[in-house]
Structure 1
Amino acid sequence: MQTIDDLGDLSGKKVLLRSDLNVPLDGSTITDDGRIRASVPTIKKLTDQGAQVIVCAHLGRPKGEPEAKYSLEPVAGRLGELLGAEVTFATDTVGESAKEKVGAMKDGDVVLLENLRFNAGETSKDDAERGAFAEELASLADVFVSDGFGVVHRKQASVYDIASRLPHAVGDLVQAEVKVLERLTKDPERPYAVVLGGAKVSDKLGVIDNLLKTADQLVIGGGMVFTFLAAQGHEVGKSLLEKDQIDTVKGYLDDANAKGVEIVLPTDVVAASEFSADADHEVVAVDAIPADRMGLDIGPESAKAFADAVRSAKTVFWNGPMGAFEMEPYAAGTKALAEALVEATSNGALTVIGGGDSAAAVRQLGFADSDFTHISTGGGASLEYLEGKALPGLDVLDD
């Protein structure tokens, strides 16, 4: 893959930069600006070279037409603050506003286009429709740089089709993400522990299957753990359970045992009467979850065991919180794990947080990005890479 440095002199050139600015919003307030901050170094690198940088990105999942709640306008303001320079916002993507704002650019300027997904062509399954939208995007620029790691697993116009229409290169953020993931997949330093949480085991079937070939330990928490507990014969009350995956999980447990991969499961959980911070809750053993309660966090005994596993590892990948961390009574397991990762990092381990809710959790719980080796900007892309899948947005750059 070509890098920005391979593109030569970019002074005076219009660079279409695909970033990942898909940040969580509460109204118009950005609640986690991690992805915006991660995009800044590449933008600065381009503007320092005198490029005219046209940033394009998506937010949320609009249905191919404008929706006010998914506007990128709040992101333009925050991006400008982080860059220390004005970011001009175009109120459309390839329409009159975009053409006017891009046409008025001077060297070193930054324009942010409105949400790409306000255009049906961005995510269309039809190659011709996607291609037509990519042509419109390409007409705005001289060069394309792909720096939105959170979307490289998507075959979308601004990620995939655009690369065949402009000279292109990989951005520094995507390049850094891939280098870290290569360290996780190509002869990782051992012991290698993978921590998986989040709601559904079905979201992680492929990656679990692949990790059984490479990891030394799989540490399982979050809502997905109750399917593992059910596979062991435990009753899980009203906890999240995917009954149709129990046999698959039994197969994973048998496979792990045959391959010598340790699967670490909780021995206790915090069980609540309902999904609420105010609900009555108690710590119970995993073989004694009341029928009228749901598990919303790993318990203190499990948190200690999980932390011990992480501390003893030389390589750790974590995707998915251990519980409903957004509510204080169920945040302790995730916090204990994060604290162990910080300790492992300080002891020289490679610690990678796989984006998404995991990244949001550590920030919400007061940890700094620098406490870990790397916080990925793309949870889904990271998982698909670890699963061994081809990522269209990377493959198209490899020419």
Structure 2
Amino acid sequence: MKLLNKETVYRLVPCPCYDVEACESWLTDMAAQGLFVEALGRTLARFHRGLPQTVRYRLTAARLKGGWLDVVPSEPLSAEKALYAEYGWEFICSQQEFFLYACRNPQAPELHTDPAVQALSLKMARKSAWWALIGGIAVLVVQFALNGQGRLARLFVEMPLLSCCMYLYFFGALFLAFRDLYNILRFSRRLRGGYVPDHRKNWHPTAWVYRISRGVTTCSFFLAILVGFSILVQTGASEPTKNYQGPLPFATLQDLTDGTLVQDEDSYNTLEVRSSLLAPTILEYRESGVILQGTEPPWDTSLTVQYFDTRAPWLAQLLVNDLHKERSILADEPQRLPDLPGMDTAYAYSGKDGVFRQLILVQGGRILSVLWIDSDGTQNFDRLAPRFAEIFAASA
């Protein structure tokens, strides 16, 4: 892969800096092919072309102490660079917790001659690897905590591509952090045991694992941003129900009584229409008003409806818990229902005071969640659930 000009070449990085021996060996192999590193990233490395020659590369600790909030220095102290230069070692670049040095003099002494001392110098690298892993786990736990109760399945159905990208990124980053920690702990343990580093380690066997995992993680991150921005731009705004073309697949207030409906114009009476790859039709309907019922007391209520026409029955069943959790603070006590012909499953919940009632109906790949207000206890499930089920079944 060539970019910019013939003298500049980019290559995919086959191993992380935390795999010290493999990274040093790979860069030495690149120099033997006439490619000399200028900048080393986590995914890509930039090289300049030259005549092939033997070059030794060494990764040294960028810092010996610090805290998890401390910024890793971008280059070593001038005194350190000058000292290493006297011995033939040139500073190339920094990457994560390491400084990269190169030496073209085969007679120059090694930067590290005592494995135990080198192990001590990697203390901050080990801490950073631990922090990265713990931070990744914490982010994943928070993500599940925020979306796991009443939102995870719905997020998957409404935004499947975004959900997949997000979790591919989270789990990919977690895997890479675990791999970094494993590499640096294993290397440090061997150094403490007197092991002399293998600077010509075979880096090929695990290169494909790192490149694939890094590629998937990076691509999923940027794709999640693009998809999220696209969803944000295309999100439909609520609009008056009269603008919707065709009959609604659920009952409205007018369908629930023989009385006269006086809609509340000062409140909401809107319909939001959306779609996704897994649910071609998603409707969110809100209506409020007063129904005059002849000699009966008027029914002052509001209706909140959520409708999903999904691509498979298991997707509809997957949504049941999330749609209930979203309204559980208002209606969380299970209620008995009359026989509802045509329904695969049906669930009913009521608040402790009986004011709020929620009905969830599932038929094939379609699911309907209805929340209404029954302040005087007259519009119960025995009266309204059959009507909701009848219209829902008839719209299939």
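Taken together, the values in this text are just the output of simple stated rules run on the coordinates, not laboratory data. Here the structure is a predicted model, which means the values were calculated and not measured. Cβ atoms are built from the backbone, for glycine too; each structure is taken alone.
Assuming 3.0 is distance in nm of label points 7 Å out along Cα→Cβ at positions 93 and 109 as calculated from a single structure, say which of 1, 2 it is.
The correct label is 2.
Out of 1, 2, which structure matches 105, 44, 37 when Cα extents along the principal axes in Å is calculated? Walk me through the numbers on the way to the answer.
Details: 1: 67, 44, 41; 2: 105, 44, 37.
Of the options listed, only 2 reproduces it.
Of the structures labelled 1, 2, one was used to calculate helix-only ellipticity at 222 nm (-39500 (n - 2.57) for each DSSP H run of 4 or more, over all residues; to 500), giving -10500. Name it.
Numbers: 1: -10500; 2: -13000.
Computed on structure 1.
Thinking only about FRET efficiency 1/(1 + (r/R0)^6) of positions 173 and 333 (r between Cβ atoms, R0 = 25 Å, to 0.05), which of 1, 2 has the largest value? If you can, show how the numbers build up before the last one.
Values: 1: 0.25; 2: 0.05.
When FRET efficiency 1/(1 + (r/R0)^6) of positions 173 and 333 (r between Cβ atoms, R0 = 25 Å, to 0.05) is calculated for 1, 2, structure 1 comes out on top.
Suppose semi-axes √(5λ) of the Cα gyration tensor in Å, for residues 61-100 alone works out to 21, 14, 6; of 1, 2, which structure was it derived from?
Answer for the origin of the read-out: 1.
Mean count of other Cβ atoms within 10 Å over residues 125-132 computed as 20.1: which structure among 1, 2?
Values: 1: 13.9; 2: 20.1.
Structure of origin is 2.
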